[in-house]
1. For the read-out Kirkwood radius over Cα pairs in Å, a value of 24.6 was computed from one structure; give its label from P, Q.
2. One of P, Q was used to calculate helix-only ellipticity at 222 nm (-39500 (n - 2.57) for each DSSP H run of 4 or more, over all residues; to 500), giving -9000; which?
3. Determine which structure produced the value 19.2 for mean count of other Cβ atoms within 10 Å over residues 324-331, calculated from the coordinates; the candidates are P, Q.
4. Tell me which structure, out of P, Q, gives 0.35 once FRET efficiency 1/(1 + (r/R0)^6) of positions 68 and 148 (r between Cβ atoms, R0 = 25 Å, to 0.05) is calculated.
5. Just checking, which of P, Q has the largest value of distance in nm of label points 7 Å out along Cα→Cβ at positions 332 and 348?
Structure P
Amino acid sequence: MSLAEEREDGPGAAPTADESEGDAWRAWYVAGGVLAGGYIALIALFWGAAAAAVEVWYDSATFNHGFLILPLCGWLAWTRRQRLLGLAPRPNFWGLAPMAVLAFVWYAGELMGLLLIQQFALIGMIQTLTFTVIGWRATRAMAFPLFYLLFAVPFGDFMIAPLQDFTAVFVVEGLRLVGIPVFLDGIFISIPNGNFEVAEACAGVRFLIATIALGTLFADITYRSWWRRAAFMLLALAVPIVANGLRAFGIVIIAHLTDNEVAVGVDHIVYGWVFFAFVTFILLAVGMTFREHFALSERRGALVAAPPGARHGTRAAVAGLAALVLAAVAPAHAWRSEAAAPVARTAVPAPDIAAPWRPVDRYEGTWQPVFPGADSRLLATYRSPQARVHLFVAYFSRQREDAELVGYENRLLPDDSPWMRAGSGRTVARIDGRKIGIGYTRARGRGTARLIWHWYWVNDRFVGRDLDAKIQQAAARLLRGAPQAAAIAVATDYYDSQEEAAATLQAFLDSLAPLGPALAAAGTR
């Protein structure tokens with residue numbers, strides 16, 4: 001063997017392409033193992049948030065697409081594997097700072113009982129763990145699959161009521177444009193030969209959320225330039241909203257022209273699905289008209305040799321473990337601080353009231369709000385010579401999982417109720433002598449309408465918004481304030497004047513004995 005040959009093959013020789021590729025695979029085997037173990041650990045630590053998301057995927061047709069998100073993210077990551085092989089995983093300990101912040105965000109969500117905050121925090125921790133273990137360059141190569149994980153969070157139900165209202169107005173304006181007489185009461189539409197309701201299923205939220213998820217995936221696959229992606233995403237946002245309005249308008253028109261023989265019942269559902277499928281096809285077809293032509297290897301990154309001497313193993317394991325320890329502090333503290341006192345099952349007595357009002361011995365009504373986690377409920381009826389008012393209280397001696405003051409399952413108007421929401425908004429009421437902003441809901445029943453005022457009592461004070469109630473709940477838990485809370489609503493019927501109904505409710509509250517002290521005393525019984 002010559003001296004030149006010995007130098008070429010000796011210990012200091014540069015690695016061959018095959019050796020570099022082998023080093024890349026070994027580095028990614030170690031980093032992948034650390035990430036897989038870390039993901040499993042995060043799911044176990046925050047099982048409540050993860051399991052709640054899967055439950056919503058299963059129970060709600062709006063979020064059935066959630067089952068596809070994780071496989072899609074895996075496929076998107078797999079399409080980028082060649083580019084990753086050219087980047088050695090380089091653990092970045094700067095990721096520990098956002099991990100600590102996200103753990104605090106999760107804990108804030110736990111204090112406020114907001115699963116959405118906890119679920120977004122969990123996704124953020126998965127993304128941050130990835131960055132901490134593989135570093136900035138590799139994470140940037142995986143940016144879209146990591147971002148797409150956000151669609152696993154069942155988020156968007158808050159849009160139902162606004163989209164119901166928008167769709168109702170859209171239909172009415174369309175009917176007026178074609179000369180059909182129409183009357184609108186909230187989400188109820190009346191024309192000469194029929195009455196229609198823009199129900200929750202007709203709001204178009206399911207179609208909107210699914211289209212945004214699909215549009216985001218389509219934009220990543222089809223475009224490289226940011227302006228094309230932005231333009232298509234604007235289409236994916238606007239088209240479902242307008243299309244749903246056109247669909248509802250079409251249903252009413254078809255029913256009008258056929259004297260309600262077509263576009264009702266099963267015809268309504270079939271027409272909706274066919275229409276949405278057609279709109280989705282048109283949206284994607286329009287998007288293809290300004291697509292960019294490029295090879296997949298150009299889009300994902302071609303295979304190149306990994307940098308020689310890429311370190312792997314110890315740093316990745318240490319970085320992943322440190323990130324998990326920081327994440328685990330939040331649930332450990334939450335478990336430790338969870339109150340161990342037994343839940344009180346105290347009944348809330350009907351408050352006293354001054355003349356001319358008087359309590360009725362038995363509840364007179366069909367209105368049955370649903371608050372399944374409440375420790376006790378009160379439904380009482382009060383009468384005056386001119387009016388009748390119903391009082392509802394859902395009382396929580398201590399908020400906990402599945403027993404929350406503000407939650408998705410809590411409904412003032414449940415699905416099987418004879419009363420249906422016609423409209424909602426904000427107003428001001430005087431409660432226990434103090435003016436506060438509260439929510440109101442207008443409902444329609446058989447031949448009459450009902451006005452409902454609703455608000456919360458939490459941390460020994462009244463608040464009118466869901467978010468304010470959550471903030472006060474967190475403050476009570478952090479500062480060891482009063483654990484009791486209650487959801488309160490009063491309702492009265494009316495035929496013509498909503499303002500007269502509002503005056504009746506205010507007169508009732510002015511005559512009612514102070515609610516705050518009565519609710520506080522209920523927790524000591």
Structure Q
Amino acid sequence: MSSALNTSELRPIHFLHRGAVVAVANAAPTRTVLEWLREDAHCTGTKEGCAEGDCGACTVVLGERDAQGELQLRPVNACIQFLPTLDGKALFTVEDLAPMAQALQVSQAPQALQVPLAPRAPQALHPVQQCLVDRHGSQCGFCTPGFVMSLWASYEGHHQAGAVPTRQQLADELSGNLCRCTGYRPILDAGQAMFQAAAVRLARTPVLAALKTLADEPPLNYQGRFHAPRTLAEFAALREAKPEARVLAGSTDIGLWVTKQLRDVGELLYIGGVAELQRIEVSATHIHIGAAASLETAWTALAAEWPGLRDLWLRFAGLPVRRAGTMGGNVANGSPIGDSAPVLIALGASIVLRQGERVRQMPLEDFYVGYMKNRLQPGEFVQALVVPRAVPGQAVRAYKISKRFDSDISAVCAAFSLQMEDGVVASARIAFGGMAATVCRAAKTEAALEGRAWNEATLPAAMAALALDYTPLSDMRASAAYRLQVAQNLLRRCWLETRPDSPLPEAALNVWARGEPA
């Protein structure tokens with residue numbers, strides 16, 4: 001074990017910011033990126049709103065080299081990201097955008113005009129910013145820097161791919177940003193207009209060169225309290241040696257323990273630097289999702305296999321949370337209102353656990369033993385999720401019920417996987433979140449469906465069985481009676497969408513599919 005243990009000497013956090021490599025040695029390991037920006041770097045364009053990754057006012061963009069050596073940009077919430085997680089990455093904030101436009105303006109000017117601007121001269125704005133001004137996309141302005149950064153990530157990503165997003169794609173990409181005064185129409189207008197202006201692109205070559213140099217440094221061991229091993233073997237050995245330490249992935253949950261509960265989370269083992277755990281591999285029979293794969297990439301893979309999961313994917317938090325958080329972390333958290341577990345359980349997924357060199361696998365439905373309790377042993381961690389691939393005759397649907405359409409916590413999350421043969425339910429796997437102390441299957445409902453024709457006459461007994469499977473509670477999100485009625489209605493909706501005769505078309509199910517009125 002000792003040979004694989006991370007024995008790196010202590011060193012500062014190194015990351016690229018404002019065109020230079022920054023070294024941070026004295027900040028607390030749980031100091032947030034937002035705190036460092038505003039109080040230490042004096043970059044106050046990034047705002048604090050909710051301090052829990054919900055409003056998007058603090059959105060920044062991180063740059064990283066992918067496995068192919070290309071630059072990947074992802075928006076994240078600075079208010080819940082711990083500063084050491086920036087190690088080896090590039091940090092972009094709203095202060096970086098106007099200088100890009102200024103550099104382009106100067107480089108395109110006649111030689112005689114290439115002189116420094118007067119100190120008080122106004123800077124040229126980046127197209128993202130200028131289009132927000134031109135389309136009146138800001139009133140109080142507090143949320144605007146976050147919108148700017150989410151739009152910039154979209155701008156760079158779509159330009160790099162040689163594509164222009166639709167208005168709905170822009171709306172999905174802005175799902176993690178809230179505006180309380182302007183409303184989204186002018187902001188979306190600006191998002192569409194920014195692709196019509198002359199392009200102002202990030203100079204990627206120097207960023208990639210700096211990131212390549214940073215990658216040559218040893219793994220981060222910060223103050224002896226934040227460890228970031230880079231191989232699976234190193235992480236497993238470190239986890240076994242430090243069973244009392246906390247595993248940190250996207251910080252979308254643990255970050256709130258610090259910002260909201262003011263907890264001391266102790267020693268941290270960061271899983272985000274282990275490339276082996278970020279992989280998603282698709283074989284002939286299974287989808288293998290590494291525990292450190294982001295929610296966005298994991299849901300993308302699942303929705304590609306089962307298109308009926310697309311709406312739940314897009315409604316699973318906002319994009320900055322999905323780009324930072326991990327599906328492995330969401331499952332390990334064990335919340336009864338987590339949206340990943342119902343879908344994975346309905347799909348028959350297994351969870352892979354590791355302790356040192358010992359690896360074991362079990363059905364995900366057996367992993368949870370009580371409210372926020374699971375079968376993880378000291379020194380053990382989630383290594384992967386293994387999901388059987390789609391088979392002919394399988395109908396999969398998932399639904400999320402919440403007070404807000406985007407970026408909200410579920411009151412009820414339902415997932416259905418039905419195996420159909422000649423109009424008969426050969427087998428059923430149904431799981432609900434928000435209906436019990438843990439996410440669990442609806443065994444009696446499944447029994448009421450199996451072996452019966454998938455028709456309306458079968459529904460009443462199956463809907464009644466849901467009342468025997470679950471005894472939901474009332475809380476701030478929904479009453480027990482509401483939850484049960486919604487669960488029963490979602491079973492009916494699943495039938496309406498998948499019935500053998502005249503299933504409802506997409507236009508009858510999705511407001512976005514209806515298009516513009518004639």
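Taken together, the values in this text are just the output of simple stated rules run on the coordinates, not laboratory data. For clarity, every value in this text was computed on a predicted model and none was experimentally measured. Cβ atoms are built from the backbone, for glycine too; each structure is taken alone.
1. Computing Kirkwood radius over Cα pairs in Å on every structure in P, Q gives 24.6 only for Q.
2. Values: P: -17000; Q: -9000.
Computing helix-only ellipticity at 222 nm (-39500 (n - 2.57) for each DSSP H run of 4 or more, over all residues; to 500) on every structure in P, Q gives -9000 only for Q.
3. Comparing all candidates, it corresponds to P.
4. That value comes from structure Q.
5. Going through P, Q one by one, distance in nm of label points 7 Å out along Cα→Cβ at positions 332 and 348 is largest in P.
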